[in-house]
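Peer 1: Next up: the structures, one after another.
We did not get these values from a lab; they are worked out from the coordinates using the rules stated. If you're wondering where the values come from, they're calculated on a predicted model, not measured in any experiment. Cβ atoms are built from the backbone, for glycine too; each structure is taken alone.
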Structure I
Amino acid sequence: MAMVEQTARAAWPRDRRAILSWCLYDWANSAFPTIIGTFIFSVYFARGIYGEETAGAASWAYALSLAGLIVALSSPVLGAIADHAGALKRWLGLFTLLCCLATSLLWLAKPDPGFVVLALVLVVLANIAFELGQSFYNALLPVNAPPGMIGRVSGWGWGIGYLGGLVALAATLILFVGLGDGLKPLITLDRDSAEHLRAVGPLTAIWYAAFSLPIFLWARDRAGPGEPLRQAIPKGLRQLANTIRQARRHAMALRFLIASAIYRDGLTTLFAVGGLYAAGVYGMDTGEILVFAIGLNVTAGLGAIGFAWADDGWGSRRTVLLSLVGLIAVGLPILFLQDKWAFIGAALALGIFVGPTQAASRSLMAKLSPPEMEAEMFGLYALTGKAAAIIGPALYGIASQTFDSQRAGMSTILVMFLIGGALLLTVREPNKE
């Protein structure tokens, strides 16, 4: 370990620009899920475009499910092809451009039911491009992180991403949207035609494109075989088929994919129902939930950055296990808290362990990926995550309905953390010393 640490320290000055530009892409792309997917445009779609909040939210969820299915089926295939075609930054650039283009066109979605189809088509296209680009971005982690620093770089990127999403959200509120009577927007747009909400599409696209430029200018690329597509496509498909047939050769990676799919689905469910839980159990209004969500992003970002050194020092597997223990230890008392402020305090503490779980999982996937197969493995990482994503919300809904309690529903998330962590105990992290 000492030799690895010395190598990392020696490489840090040389690789600083590549590392920082790679991390900055997390800052860039976090604006999309924060502004479009969670806080602003999704709400505008349900209330303003669709016109009926419950049905609109359901349509939005169906659209995202379709996008997730397409990503799950295509990401391993494209990853395997890219491993032969090389130049991962070209693939990342293609999907970044497609996401920015589709997102910018959301300006056209006026507050009228006649624009429902247009809005959903653009959101599906943007989400597909975003998720596929994320796979190639993750595959560039071991290319740009020096030996012994994969965990730190992953944690830095994830933490910067959380903070970037918050800054992008703040910029949107300050410039266009405002926040009630307490915060008036600097730019006055026509609210009758929802220009202040439609403008978040172009703003997000500009933010994403501008801050992603450094990765294409200064981050290193994996050259790979560099074969033309007409050769890379059949070779990539054969490689993917061989990987599936010979899964035993990648037993540790396979175990990790299964384990991480379960506990990552727990996190996905937590993100999806956290606001509903806060509103239903503690009666928090929209403004309180927004401030609460911002606080959670701050603690999750700080946790990802703070645990980045632990990832390299203790190992990615141990860091994930420690984070899962923290999620369960803090999450269990939350099920019994009655006071709103006690809940908020405990939930903010919970956020500290969310970021490290995600960041260390990414670095562990990078360490388990065979050389020259990173894109394919991160494609499978996306596949298993999307495939499992239907389980958590379903368990939450069944438990909540059966026991007539959202607390019972929330307990299923802790069970997923426990099962995923137990399976992770069977995974051995590669010895990079």
Structure II
Amino acid sequence: MSKKFRAPKNKEDAVDRLKDERVKSIRLLFVDPLGRLKGQIVTMNEMGNVFERGQGFDGSSIEGFVRIEESDKILKPVVRSMRILPYDPGNAKTAIFFCEIYNPDNSRFEGDSRLVLEKTLARANTMDFTSFYCGPEIEYFYFRGENGVPSPLDNEGYFSFTMTHEGDAARQEVVDTLEEMGIHVEGHHHEVADSQHEIDLRYLDALDMADCILLYRMVVKELAASRNLWACFMPKPIAGINGSGMHTHQSLFRGEENAFFDSSNPDNLSEIARYYLGGVLKYLPEYQLLLCQWINSYRRLIPGFEAPVYLTWGKRNRSALVRVPQYQVGHPKATRLEIRCPDPGCNPYLAFAAMLDMGLQGITEKIPTPEATEENVYHMSEEERAKRGIHSLYGSLQDSLDALESSNRATRLLGPHLTHRLIASKINELARFGQEVHPWEIKEYSRYL
């Protein structure tokens, strides 16, 4: 953590910190079911009342929340989530809080994505796991362009180290800002595609990390806009080049002990880790929509562009869906699994809840892990993959939606309210997409039709 950041201990400490920092504007943030950041701004003078009673808002105006006759909802700030922005949007010193969402009777709102993750973490606690740590590698693009037409800033490649391009300076500004806000960055670099970048966050407990991912996306976009750039987290903004993923490293702890580590096994993976991995490989198709939730997500999940397509795991194999980084002697806490199919457009609360739920189900059912696949699966024939029992992820949003809709596990995870709202939203997205005339059609057909 940055020495400049200290999380407040309680509401009174938070108010004192806000006064000391001369904060004038406070953003109360939450997400809709799709993970899109929403919020309301209040003044410093109102924060005492907000902490005491919460801040009301019209839930019927948020897509996927409630009907108009159920509209009243209340935001209650999570004290430990407080961050003060090092930059001043709108020329006002600004702080942010992520919020829990309540009904007027003081019960939690079942459409709150944050609550889904909280409940899943509580399930892990009943199995004696005290922490679920996540460390994401979040990729994105910088573009110049108007009307949503992407124009890359450079034609550099993986680990390019000129640090002279506009995108490099923009990325460094983001890293400095995140660190000042207390969000620890492990590393950052230029990615494979033109104008593509990656910033890796140090692992945190899943609930705090979900907040940090949303802040990361907000900071990247706001600082890019201040440079007249467009920061894009679409999974596949340009055809023919690599898309952007959010590879997520994860591990379960019991106190200070990493439950995924066992020195008595040749590969140092514990039985718990193997069952967890078995659950991920078995149940991920039912939850894929929560990790890859947009039509555009499936433009990324195709062979040849470093995105995982097949339900396999390996240690060195970067074509596998799950990678197990090789054990470093003397660092048992670093033993982890890396799930490579989530993309940066996901709702992080629901994505983390889904991955944890798959793993916990694997532990509960003692699902065995198949043999590791170290060969490049993309180079195998269809017959060879079938012989080895290697199945693929879904290739379209429609298929993922059908799988989630028919899954009792996914409905249990999300609850009936969120399940219904999420399915309705995705049906609407597919319908609107189906009515569009796409540039490919014009290019393909206009020459002779």
Structure III
Amino acid sequence: MKVVLEQLAQPYLIRIVEENKETIDNKLKEVWKTKKDSITLKGFRKGSVPQDIAEKMLGFTGLYKEYIDELLSEAVILLGTEQSATIVDLQQVIPEKLDKDGIVMQAVVYLKPKVLSLDYSNVFVAENKAEVSDQDVLSRLSQLQTQYQTQSSVTDRGVLLGDTIVVTYVGSLNGVPFEGGKAVKQSLTLQEGMFIPGFGESILGMTTGEQKTFEVTFPEAYHVESLAGMVTSFDMMVHEIAVRKLPDLDDEFAKTCGHENLEELKTATLAELTTEVAKYNRSKYEDAICSELFTRAEIAPIPSSMVQKRLGQLLQQELNTYNLSQADYLKQRKIDKATFDRAYYSQALKDLKIQLILDYVAEKEELTSSEEERTAYVKEEAAKSGYTVQQVKKMATNEQIDAQIKLSKAYDYLLASALNVNSLLATV
């Protein structure tokens, strides 16, 4: 088989030619052998249709689709190995000749754009590492305590700051209830600074079952213009008062969290925060490196089909995050798909350019992946996603796994190089 790339502006047109009659004949026999028993045509028993009749009635493409698809796949591989051209999208196949004497097809394709030039040496990034402090550990432990907090009803005193209360209220302006100023048995936690001035303070001291009317003046800069600077009245009733009870930060609490004692919980929390901060620091360095390389790289125009595909991936990420269908997601955001695409277009283009730059670095530095690295990658993805190893293997091809490993290695290489530059500059 011969594959010729015609150098047009994107999209490109490839011509696929198979002239070896013996090869064609053997392939057609293979396909026919697998399909003949399942073919049914009027006037013939199932499995008894002659091959030439089936070809005439079903057409060459209809009968031998598997062979056509195989030729297209081989063409993609040949372009990569012989002409270093990577097809990222095959949109249309145009047959010229399809029979036992020869096969000639054209296909409309988009090729992966090339990085025309890029100097990725001497990339400098300012070192500004976040560190884990003792206060960070205490804050995380405090969050854990909050997760395990309990509430108990209070009946022997009035409302205090920090209490959780259930209230019903109606707000009125000039004797007329205003929109958004009504709640029925609403639960809220009374914390300083959470409400407009005077509202929370007026509730302090109220007891269970008490009713009260008080005035509140809205701030001059309030976001609802009709209420800004206005004096309003609120009819308030307190139904319940509850106080939060945090567990003591001790060995018993540590056991509740799955650790032997408090010291072990603190050690585990420190390790967890250290990992999170390391990932954060790396992400900052990666962003800084990519921003620098953006200014250095000259990249061929990116096909619109690649951008559209990336936009689809970004939309799917949003749908997964909120566990919504596309229709429900767009409805909740009050936008259509075209508006989403416009909003995320720059992000999609940036993502693609990052990928191209990293691919370029990986190729230049001959970064590859081993079988051990593939296995480790699959196990890590399974652990993160909740899928089994076998499920991840089914969802991702070896080529996709290799691409992700090389991307990570390219980041490692650039980061090590940048930090080395930092060290050299520090000694000057």
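Peer 1: Assuming 139 is volume of the Cα convex hull per residue in Å³ as calculated from a single structure, say which of I, II, III it is. Can you show the working numbers first?
Peer 2: Working: I: 139; II: 172; III: 302.
That value comes from structure I.
Peer 1: Compute FRET efficiency 1/(1 + (r/R0)^6) of positions 54 and 86 (r between Cβ atoms, R0 = 35 Å, to 0.05) for each of I, II, III and report the one that scores greatest.
Peer 2: Structure II gives the largest value of FRET efficiency 1/(1 + (r/R0)^6) of positions 54 and 86 (r between Cβ atoms, R0 = 35 Å, to 0.05) among I, II, III.
Peer 1: Oh, and also: If helix-only ellipticity at 222 nm (-39500 (n - 2.57) for each DSSP H run of 4 or more, over all residues; to 500) is calculated from each of I, II, III, which structure is the one that comes out at -25500?
Peer 2: I
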